Structure formats: structure tokens, C-alpha cells
Structure 1
């Protein structure tokens, strides 16, 4: 049997750091002067903090935002997967495809303003490349405009949709629709009791989507309406990511008639997608009516990427909205060959530039993909070459409908 060593071990003496040694030496040399020095340092820090707080409130907000950023994400575990947000080039329209880190798929809006069949073919060719199980876990229509709706009935036909988020708006066939009676007969057979607002959109495009949505088999339908300003009805959340939508409240629906383009656009939910310390904001056609309402609900927070509201309209992405969120990148969906609305508007691009936000555009850059990896690194990939200065050039006049 091996003999155990009888050598005793002495506990290591705890050593002080150089800073601690210097502090102790200074205190012993002159205790009173040492205390006065500490108090003076604390006072200088307090005065500097007060100066920044009162004289430079925007800077103070940015400092606070950076300090609390990690804490704001503390409810989410760090993910090992990759988040991909695809902004598809559909001309004058919108289509966002999201590959969530756990493999689930989400599509937000899907349309071209002119129902262009060439764009429709390209769009579904792109989606089919990634959606290989014929299932879309989440589908959202932000509002009822044709340039967000046109391809949606085809999407519902093509894929099994498990959960559908849609406006709290009833449908009727357009007065100029050749299929008016047939569409109305189909609508009359639907159970529309879930809709709590009497507003009705009378277009063939929305009617066809409405019928497809309410007849989609094994699909849960959730309306884009929050009970009140303290309650979000649409939250998609797993252990590593969270997508919260700020929808119009029931009170907003009750008080509003959708009798103008401005009001129809303003029912667009604004979503904030969080993953690995990054935030991406999705806006539909949000404008000056609902932007301040959402800012009031979220407060000032740090975001990384903005999907610009309403294709870069002059009445969206206003300064108070940009002041509330510290965006680094902005993405605009608009038409390569121009459009009667003259989107994106120069005034909007000027505001983005003044806030030092890099702009990406589907008309200039084609399909745009935002990725967030397991380490929280963010990357933007474009189909066509990106030119920073060129992307700040827009249109000066036009209709904002």
C-alpha cells in the first residue's frame, strides 16, 4: 500500500490588487484627504450625469437604452439557430417571408399592386424553395389594400396555413366585379360572428382572400385587434425568440371608419421581432395615425432593422417615430419601374439619412435578406449591388394613397 504523504498544505494568503494596495496606502497617509477625494469624484459623476440628462435628453435616452438592452432580452434564452427575414421584390407591393430559428415559417402580406402574374410566379418560385413541407405555420395580412392582398388567396390554396392573422374587417365584392353575385353567395355562407367591427371593404381582391381565409381547413384565425393598450393579442414566442404585434385596439376600430386610404393603412399592426439581442420592426402600411400610438405603448427602445411603413410614403416613418427607435438599417419595398404614388418619397429618405440609417430598397437591390446568427451578428444580403448614396434618392411629389 502506498504511504500517504504527511506533508501539510498551507492555505494561500489572499493578495490585494494594486489598486486596493494604493487605496489603503493613501488612506493611511491622510484619511481625511482620502475621504474628501472620494466624495469629490462622486460629485463630479453626479454633476456630469445631471448635465447629460437635462441638456442632452436624446443622448441620455441612448445611453439608458444601451445599458438596459441586455436586460430587455433577459426573458429569452440565446438561440443556436439562425433567423432569416426575406423582403421579397414584388414590385409595388409587400411580401415578407420569415424563417424562424426553430424551423417554422411565417409570411406577412403577399401581393403586387397590379396583380402582375410574372411577379406572382417569381414570388411562389422563391417561397417554394424554402417552404419544403407545404406548411406555413403563421400567415398575416396587415390590412386590406390590394398591393398586400392579391397573392394571398393563392398562398392559402398552395400551402396549409396553421394560424392566420387578419384585419377585423368584413368583406363584400366590388361593385365592378363580374363575379359579384357568386362571391356574395360564398360570403353569405361564412361564419363571420368573430368580427367585432362593422367596417366592410368592398373589393374583389379582399373578398377572394376573405373567402379563402375563412374556408382554410384546420386553420386558427386570430383578428388583428388588441382588447386595450395594455394587452397584445398577437404574441408568437418560443424560448429563444419573440414576435409581438401592436394592433389597433377595439376602441380604435369602434371610433374609426375605414373611409380613406389613410385610415385603412393605419390598421396595420406594427411587430417587433427579437432574437439573440437583436430587434427587427415590421410595419405594413403604418402611417402618422398609428405610429404615435405604438410609440406610446412601447416607449423608446433600441431596434436594429426597420421595414419602412407604406413603401416609403411621405406620411410614414416620421421624425417622432424615428426618434423613439434607434434603427441602424431600413428596408423599403417599392417598384423598380416607378409607380403612380412616387414611392419612396424624398422627404422620407431625407429623414432616414438624417438619423444615419442605411437604406435598402427592393427596387434597387432586389430580394433582401436579413440574418441574425447564434452570436447575435446581423447581416444583410442583397440580390443586386447596394449603393448607399443611390438609395437615398427618391421622388419629390405624388399621391400617398
Structure 2
């Protein structure tokens, strides 16, 4: 008779029978590992939503009077800080027989950093609060970098090929459900908004710490130790881009789709007539969380069938959402918070499609013994692109937010076209 873990596993995936590239022991442990992946990653996704640099932390620093300089640093620090270091940490991760410990410790460090952000918000004001919160966000991003560099390798060794997108997609949807509750409290809750936001950040810290503890219980088969890479050897991994044409094309496609992450602040700028009250924060957080809840699991299941097609459709969806934003501006409707929330909803659906598609595609494409290196090289290049694109879009914004949004829309179409040329790897 099947136990509850096996029954849940079979109910949540399309085809639980094939080995999916796992050996006998790992295949036997897959149902339990699948559920632990979902539980641990749900805590991480909840933390991501409650400590959203684009919305929640921006509002918090504005409330604390930290100044626009610190607010402007939030998204670049969060996004690039979690990507750039991975090329240099991949070698150290590869030297470990069990890579689950990297993710577990990284998740706990993210939780401690989130608790620090909440504490800073309670005891500091203005520039001091801005400096402390941005600094702690950098620590959080670096810890997330270690988690990202190790996760795909662990996922590939513990969950079969046709079930990986289901695990990550389900976790994203569960995390989004928690963020929706937070958004509803922001809209209609009896608690003042500032204590509610700080309480949510405290909850995020606890979720990350618990997620790390759960991840540590994964049954991961020890792997042969790899030699620790020197700085020169780490940089030499960039040669993968030359040797593997599909990796290069994948990185180009992913780079062209970074607008799904960078465009949201410009949607807010576009809404020149928007108000800045607390109710609007709840509306935007709700739109973002609903997009994650309704799309992540679906994108995950679709990624298990064809991550390449998910990247294509996500790029097309992003271009449509961004074109709609420009249309609202031309029609004089962009000043309505509800209108911008609808656009943000559509853009976040595309954003989660890009995340699910590129994660699943990279895991399935990379050789078993080079997943960490493929992930690190991809993330380093995209991290640099984010920094350059962030600076360029800030300069272009001097001409007006519609120009920035138009560039991101065109880039999204180009990203979908480049993804069309990728090989199917599922």
C-alpha cells in the first residue's frame, strides 16, 4: 500500500513512473524529496514576495524617509547581487559531496538578513535606515546567490526530469497564496500599514529559516568531490559559452527577457496621476501575487513538457503587457492605479513564465556533472546585463518612461524569437 507521500506525489505530477534520469536509490526517495522541495521552496517564495524590493521595500524606505538614492539601489542590489557571484562560488559548491547544505545555510542566512531588515525598520529612520536596509538586502542577495548556484544541481539529482517544473511551480503558487493574504490585509486590514509591513518581513525571515531546515532533510546521494577552482579557472568557465551554442543562445534569450524584472518601477512612473497611499501598495502587491498564484504552477507543468515554448510564450506575453501600458498612457488612463495593476498582473504572469522556463530549461539542458557551472555562467552574464540595462534604462528614462517600456517590449519580442531557435531538451 502506498504511503501518503507517494499518493501526494502521484497526484501532483503528470507522469510519476519514468526514472527521469535518477538512479535506483534516488528514484525510490523521489516522492519524499519532491514534497520537501515544495515545502522548502514555498518558504523561500513566500519570503521573496513579502520582501519584494520593487514594491514592499520601496514603500518601506519611502515611509522611513530614506531618500531616493537608497530606493533606487534596491532592485539592482537585489537582482544583480543574487546573480553575479555565482561563477566564483560554483567551484566551491562543486567541491562538496552534498550540495543541499549550501541551499539550506543560504536560506537561513536570508532569513537572518530579513529579520535584520525588520529590526532596522523598527529602530532607524532616514539615511541610517536606508543604508542598513540596503546593506542587509545585499547580504540577503549574496545568500540567495549561493542558493541559486546550488539549487538546480540538487533538484536535478533528486527530482526526475519530467517533474521538476511541477515542484518549483507548485512552490511558487503556495508562496503566492501567502502573499495574497498579506495584500488583502494591506487593502482592508485593521492594522496600521507600517507595523503590518514590518510584521510581514519578520514572517519572511521565519519562512526562510524554516525552509532551510526542511531542505536539510533531503535524501541527496553524495557525489564525488570536484577540485576547488581558482579564480582563473572560474573565469575560464565562461568558455562554455563558446563551446555550447545552445547555452549561448539561451543566455541571449534570457538577457533579452530581463525587462520582465526591470519594467515594474517604470510602470509606476508611467502612472503620473497615481496616488501613493497604502491602499495602492496593497493593490499592486495583490496583482503581483495573483499573477504568481494563477500562473506559476501552470507554467511549471508546461515547462515539464517544453520549457522552450514557455520562454517563447512568456516573451510574447511580456511584450503585449508592456504595449498595453503604453496604450493606456496614450489614452490618458495610466493615472488610474487599477489600470496599472492590470498591466502589472499581465507582466508578472510573463515574469513567472520566464523564471519557470529558464530554470527548467537550464536544468534539463546542462550535463549532470556541469549543472552548477552552467548555472553560474548563465547567471553571471545575466547579472551584468541587469546592471547595464538598469543604468541604461535609468538614463533613457530622462526622455520619459514610455521610451523605457517600449525598449523592454521590443526586447521581449526579440527574446521570444531567440528562444524559438533553442533545441527541445525535455
Structure 3
């Protein structure tokens, strides 16, 4: 690649970034450190607002920066030999702050980033693959990185975007759309539908050499239609149309790495028991479920549970260090147990409590509270408040929107 060619790409991308709408303040902005000794890595699903977050960070720092987005057809053939040319373009820009967008598309980028850190540059990276947050990356960068996951708008961020107050009306709107910024700006579900197609093909089928992409799509649609449900790989071979249990596990890994969904394990003291138990599947955003699922009658209870998971994931979970589980014994289940080893929180989700389900929901929560020896539990609903006290245990019932808004 010629230096003039790379410089032209850099300048056109920079101009486009500067024209990008700053959008609403993202909560993750406060977590970006102003240091030069470590790379800061922002990872998340495509189109969740990573580039906009960079733009906000630039304005916060108010100093010159170099920006390059590797998810560009003109950089498709970028190779290791081109890093020397990139060095020259960066030097010409006279910037000591470097932003690399969609860095996973660049070959052997880890060594180059470490080199720039050694030279005293401040480096901020974004990527759409969870491997950027893995312990393997920590080894490649010799521990010199700080990572942050970014998701589509949370409910509280949606309130800022819509310039409205928390409450059942605003929550019902968010409950229908989810939080992908571009979807909300354009009010067009096609944005999310096309996004999923791009991820399934470009980021998964092509990247991992999946020859039978139809089976990949079948499994994905099935999972979207069964969000917040227990799944077992051995039972999904027929659904996907594959012969191998291992192939299903591979597909799960691809979906998680691309930030499309998360698999939540059952809590068990034994690692083996935990790995053998069915997992619950949750999608990164409600909008993915709404646009990919095939359910003909809405399961609003499962979508509410998925919403709660996403809010908990933002607060407690990371891809490589999960702190969110479900609890189950022979008779009942509790939807979420957070931080089970340190400060356990037991949370049940129920769309609407009524005579038919109240006892079941309470029993599941109380069983988890007994197991983890905690005195307070939480039931999150669509729009109900209440308080339940049994002996020394207190259960607060409140709307999910009030808990996270």
C-alpha cells in the first residue's frame, strides 16, 4: 500500500468521524481512562455506538488524534508490511493519541499496538469480537490493556435519547424497539435485520469458514424465538440440521464472540455439574429478538427477563468473567443469582404476578435465598409494586423500569 493512499483513507475517515452526530452521553464514557501506559479496549456488537463513544471521548480530551477504521474495503488487503507505512502516516499527523476502530480486522495488530504503547502513544481500540477481551489478549499485550464492553442503549440511556422520563409509557416504547442507536434514529427495523445478516455472514460464516451457513441461520432464528429459555446442545442438532453436537457448541461460541447473545449457566459448586446443565440464552438487545424470532404470539415475560439480564450484564458481567447465573433445584427455579460467591443477589422476573403464578415465583426466589443464605430478594415486574415478608426474609416487588431507569 502506498503512503499517499493510506493517508487519503485516514483523512476521509477522519472527516466522516468528525461529522458524526455526538449522540447522547454514554455511561461508558466515564470509564475511559486518560492514561498512556495501557491500551483501552472497547468491545461490543456492531452498530452499538462504539465510534460515537470515541467521538465523545475525543471532545472530552480536546487534543489532536489519529483515527483509522479497519472495517473498510480499501483496507481489505492491509498486511503486516503496511504497518511501517501506517507509522509514517501517524508521524505526519503529529498526534500522540491513536484510535483504531474494528481492530480485529487488522493482521497481527497486537504487536503493533504494544509497539505504539512502548513509544508513549495513548491507544484506544474498538472491536466487535469478544476475543478482544479474552485472557489471551492480556498475554499478547503483556497485561497492558484495560477493557470495557459497550452495548446498545440501556433503558436509562434510551431515556436521554428520547428526552423523556422513566415510567411505564417510556418503558413500553423501549420494550418494543430495544436500544440500537441507528434503529431508534431511523425508526426502521430493517436496520437491525440487516445488521444480523451482516454479522452472521461476514463476522461468523466467513471468519470461521462455516460452509453450511443455512444451519447457522436456522439455529440463530430458533434461539431468538426462544430467548430466556433453557437450551441443550444435544437437542438442537435436529433444529439446525447438523449431525455433530460439537458443531452446535461451535455455533454457540461464534454467536457469543460476535456479541449477539449470551449463555447463562446454572449455578453449581461443581464445575462439571455446571457444564452439564442446560444453559439459558439471552440476546444482547431486545431488538434482535423482535426482528429475528419467529414467535407468532409475543412472550412478553421472556422479553422482560431478557431485558433484566442485559441490565445486569452491563453492571456485573463480562464476557470472560461471568458473575450471573440461574438457580434451579428439583422443584423450582430462580431466574438470576448475581455474584454468588461474594455478595449474592437473588432476582426473579415475572411480567405480572397473579393467583396462578405468585406462589411459584415466590417459592423459586425463597429457595435461592435459602441456598445462598440471604435475607432480601427481588421480584421485577412490568408495573407492579409490593412487599412480601416471610419470617426473617423480605422480598421487594417492583417494576423493572424503576429498578434500572
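See the values below:
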| quantity | calculated |
| --- | --- |
| Label whose coordinates, when distance in nm of label points 7 Å out along Cα→Cβ at positions 188 and 220 is calculated, return 4.3 (choices 1, 2, 3) | 2 |
| Given 16.2 for mean count of other Cβ atoms within 10 Å over residues 76-83, calculated: source structure among 1, 2, 3 | 1 |
| Among 1, 2, 3, structure where helix-only ellipticity at 222 nm (-39500 (n - 2.57) for each DSSP H run of 4 or more, over all residues; to 500) as derived comes to -26000 | 2 |
| Which of 1, 2, 3 yields 24, 49, 15, 9, 2, 0 [P(r) over Cα pairs in 20 Å bins from 0, in percent, calculated] | 1 |
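We did not get these values from a lab; they are worked out from the coordinates using the rules stated. Just so it is clear, the structure is predicted and the values come from calculations on it, not from any experiment. Cβ atoms are built from the backbone, for glycine too; each structure is taken alone.
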